[in-house]
Each structure stands twice: as C-alpha cells, then as structure tokens.
Structure 1
Amino acid sequence: MEQIANRRGWALGLVLVCALLSYHNVLWHSFHYDDEHSILENPHVRSLANVPRFFVDPGAFSGMPEARMYRPLLLVTYAANYALGGYAPMGWHAVNLLLHLVNAGLLWSLAPALGASRRAALIAGMLFAVHPVLSESVNYVSSRSSLLATCCLLLAFKGVGAVIQGRHRAWLLVAGTYLGALMAKSIAIVFPPILALFMGLSRRWHKKGLLGLTLLSGFYVVGTKAIIGKALFEPVRGPVEQWATQIKAGVYYVSKAAFPVGLSVEPQFAVADSFFSPPVL
C-alpha cells in the first residue's frame, strides 16, 4: 500500500474505483420519499429560468407550499438535471454518484494538506468511499443536499490548507465555498466551530479569518430568518428535550459510523425527555 500511496495517480484511482464498486448500482434506482414533493411535483425545477428565484424564494423548494426551505444551490442542480434529462432517474442518481466520487477524491487530497501522511490519506479516502453510513446520501436523490454541502466544505478545508501554506488570499475560497455549503444545507453552519477546533489542536490560529466566517454565519441566520420567517436556531421542542435529544443523537451517529450495522432510512429514534434517559447517560 505504501507504494500506491506515494503515487498520486494510482492512489486517487484506487479511491475512485472503491467508490464506484460500492455504489455503481445506484444508477438503476428510482425516486423515493421527499423526492415526490421536492422534485417530481415541483414545477419550479423544470426551467432554468427559475434559477434567480431559487435564491430569493424558499417556496421554490417544493410543490408543497408548507415545505419551504432555503437551499438554492441544491435547486440549481435539480433544474440542470431536469434540463438535461427530464425525470429519467438515472441522470439524477448519476449526479449523486459523481458528487460522492468528487468528495472521496477531495478527502484523499485534503488529508496531506492538513498534516496526514499519504498512507493515512489513502486509507481515509478508501474508507470514505465505501462507508455504508453514506448510503442514504448517495442512494437518495433528496440527500444530494448533504453531498453538495460536504463537497463545498471539503473545498473550504482545501482553502484552509492553502492559508496554512501562506496563501492568505485563499480565505476568499474558504468564504465562497462555505457560503455555497450553506446554500446547499444549513447543517454546514458547523464549519466555523470545526475549523476553530482544528486550529486549536494544530495551534495554527487565524483569528481574523475565523471571525469573518463567524460573521458570515450570522448574516446567513439573519437572512434565512427574513426570507423563510424562521431561523435554524429556533427550537422545535423545549430546551431540556432538545439538548438531551441532541446528545442522544450524537452518540447514535458516532456508534453508527463506528459500527454501521442495522442501518435504516427511517430509524426508530425517540425524543429524549431528560438528561437522565439511559441513552443520554
């Protein structure tokens, strides 16, 4: 493996082959679940002329008026998919598969820039390429939002690697790709805290850049609040239930990443009503 890891072309090829062997059969899948209202019954994605609207109208996310979301970058890919092949499922799944390949390649190329050895980078890329926990994102068209956000955040970390090497203009790449990730899925807002953790562990602080990203996060929250009428930080349940459930969810996700068995698109996951619930403890 050491010889392959030291030959960039071979290493990248191995990562991509692993991803293809694991997920090539996705091309013959159909649409499922939320694909119905957000794609098949969504007239807004049937014309590229609606692209500007995606950035100002969260109602364009779905054929259901109550299912408003601000994910304009995702909708741009939907409109492009429809323009190229209508509702033929293969084309939609091909884009998801392509994004997974790109993400696996980005992770492999990113690891050395952040201090990992080439061998560790190859192992990380291969593990990411075949990991079962990513099955939902690759197989389920509506989960393209996760693939897009991941792609943008990996590019943002590539920019961070360039900053570490002294190319401070790369902060523009970091900010731009982070904004793209937010426009794909709001979960991307975890990037500044993760970056702060990385900077702390590596003792490579870039406080001005981190502050800029934090301000960008604030503008995003305020903007989505104005556009949608709600913000991602507004609670969906009481504070105790919310935080207890988040702790439980964190343990659940870590356990599934470490031991990816019994995976389900609809896991039986109940709300934790206190910090003393067994899964939380």
Structure 2
Amino acid sequence: MRADDADGRVARLDLGVLAVTVMRQAVAPWTARFTRAPDAGVSETRRLSIGFNVVHVRGPGLSVLVDPGLDDPRSRWGRRYAASHPFTRFDATASETLEGLGEDPGAVTHVAITHAHLDHVVGATVDQASGLRPRFAHARHVLMRADRTRPRYDRDELGPDVAERLACLETSGLLDLLDGPAVLAPGVAMHPAPGESPGHAVVEIEGAAGTCIVLGDLAHHGDEIRDAALMPEGRDPAALWRSRMHWYARAADRGARVVLAHSARASFGRIERAPGGRFEWRDEVGA
C-alpha cells in the first residue's frame, strides 16, 4: 500500500489480483450540524476540511468505479457549482485521474453508486451543450432501488441535477437498480447500508491479500467512527446506527482496509474495536 503523491490525491492498495486506487477529486471546507442519536434534538456545528474521493478497482477483465463523484469543473454544472461553493479546490475528474494512472475510462465495466447524493452522482455524465450523455458509456451503473424510488435530493440547492443524471443513465439503458446485496464482479460486492440515505450502500472488495471496504458516506470522517452516535442532521438515525454497528464491526473483525469518501486525503485506514463497544479509526495513508 502506498500514497502516490505528496498532495494526498492518490493512494493504492494491492489485494493480489485486484488493485484498489483511491482518487481525490477535490477538497473543500465543510460546515455541518451534527446530532447524537437517538437524541436528535441536541446538535452542534462542526467545521471540517473534507475531500471528495472516488475508488477504482482493477482486476482481470474488470474495471469498477465506486462513485463517479463530481463533474468537470469546466462544465456548465461545474461553473454553477463553483459559484455556490467558491472554496472548493478541484484536483481532477475521475476520468482524468484514471488516464493519468494508465487506465482507460472507456473500459470501465461497472460504476457502483453508493448513494444518490450530488457529490457521488453528477460525474456519471458529461454535461455538454446538446445535453447530458453517459461518461462511462460501456459500464453498468448500479444503485440501490430505494435511492431511486425514494430519493432525498432536497438537501442541496443543486439536487435536481442528481435526478437529471439518473434519468440520463436510465434512458440510455445503463442503470441497474438493486433490492439487496449483489456481486458486481468476482471479488466486488455491493451491500445495502441505509441511513445516510434510504438506499445507501457499501462496496466490499475481497482479494487474495485482504479485504477493502468502501464505506461511502456511512462515516464522513474518523470522528463518526470513534463516536458512532455522531451523525449529520437530516439522516435516519436508527437506520444509520444499525448500519454503522454492522459495518464497523465487520471491518474491525476482518482486519479490512477502509475507504472514507470524504477523508481530506486519498487514504486507506482501519477500524479497530475499542473498550465499551466503541471503535477506533486508524489512518494508514494520509492524515
């Protein structure tokens, strides 16, 4: 396992025949209100620096992108996003980073969307003058059905962009909706983990040399692992608590490397059990 640049934009993990790469697309300040489940009436404001990370899995005949992430900042969408989020610093799109790593974006076989929030979806399409078109035109795009039939796009002023992009994937015949766990390809499985959204999912990658779990937004940063009751407002606290307890324990007991979608640096870490039924977060690459 290694970090590939000093700026924390890329980190890689070798699992044998499968190789996992975390790619940071952008970094930005984030101010959010957090509650502690189950007492949703108690809240606090936290200011953090977060990254926007996507994950690529390479294997024999396999090229999986976990979350297409953000769109090109030079696109119409990108310019609108920059106007409302002026402190976001973009590194590169998923396609640009893949090309820089010697991967062909056109060869992506699967795109696993952990949940239908803007920063995990809009990069699935190219925003051009004639309209939207799929960015990964040969890939099956996979999403839990609950995030399509019971969407929660309303937490962001640019939320309608999510619906437009999912509709583009549907009309192109590229979107598969799941009702439960599914094996996307040998060694790569998608599992429901609701709470952040109704259809939130995690992706588990199993290779001969170990396991990697991509948590999506099950936890945005290490504090949400150390204190599993700490949750951003607007989530389903009971569902999110159950999902966290299950996946934190699974990651700890399997000794899995873990990816957080919003760690400030592209990195892998580990979840470890701590006294009192709690968990600890250990970053292995990045801070």
Worksheet, complete the sentence: FRET efficiency 1/(1 + (r/R0)^6) of positions 50 and 122 (r between Cβ atoms, R0 = 41 Å, to 0.05): greatest across 1, 2 for structure 2
Worksheet, complete the sentence: The value -19500 for helix-only ellipticity at 222 nm (-39500 (n - 2.57) for each DSSP H run of 4 or more, over all residues; to 500), derived from one of 1, 2, belongs to structure 1
Fill in: distance in nm of label points 7 Å out along Cα→Cβ at positions 106 and 258 - highest-scoring structure of 1, 2
2
Worksheet item: Can you say which of 1, 2 returns 0.9 when distance in nm of label points 7 Å out along Cα→Cβ at positions 18 and 66 is computed?
Response: 2
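Looking at structures 1, 2, which one was P(r) over Cα pairs in 10 Å bins from 0, in percent, for residues 82-177 alone calculated from, given that it came out as 15, 46, 33, 6?
Values: 1: 17, 39, 30, 13, 2; 2: 15, 46, 33, 6.
This figure was derived from 2.
Comparing FRET efficiency 1/(1 + (r/R0)^6) of positions 34 and 186 (r between Cβ atoms, R0 = 25 Å, to 0.05) across 1, 2, which is largest? Write down the numbers at each step before the final one.
On the way: 1: 0.95; 2: 0.05.
Comparing 1, 2, the top value of FRET efficiency 1/(1 + (r/R0)^6) of positions 34 and 186 (r between Cβ atoms, R0 = 25 Å, to 0.05) belongs to 1.
So volume of the Cα convex hull per residue in Å³, computed for just one structure, reads 120; which one of 1, 2 is that? Walk me through the numbers before you get to the answer.
On the way: 1: 157; 2: 120.
Among 1, 2, the structure yielding 120 for volume of the Cα convex hull per residue in Å³ is 2.
Bear in mind that the values in this text are calculations on the coordinates, not laboratory data. Source: prediction; values computed, not measured. Cβ atoms are built from the backbone, for glycine too; each structure is taken alone.
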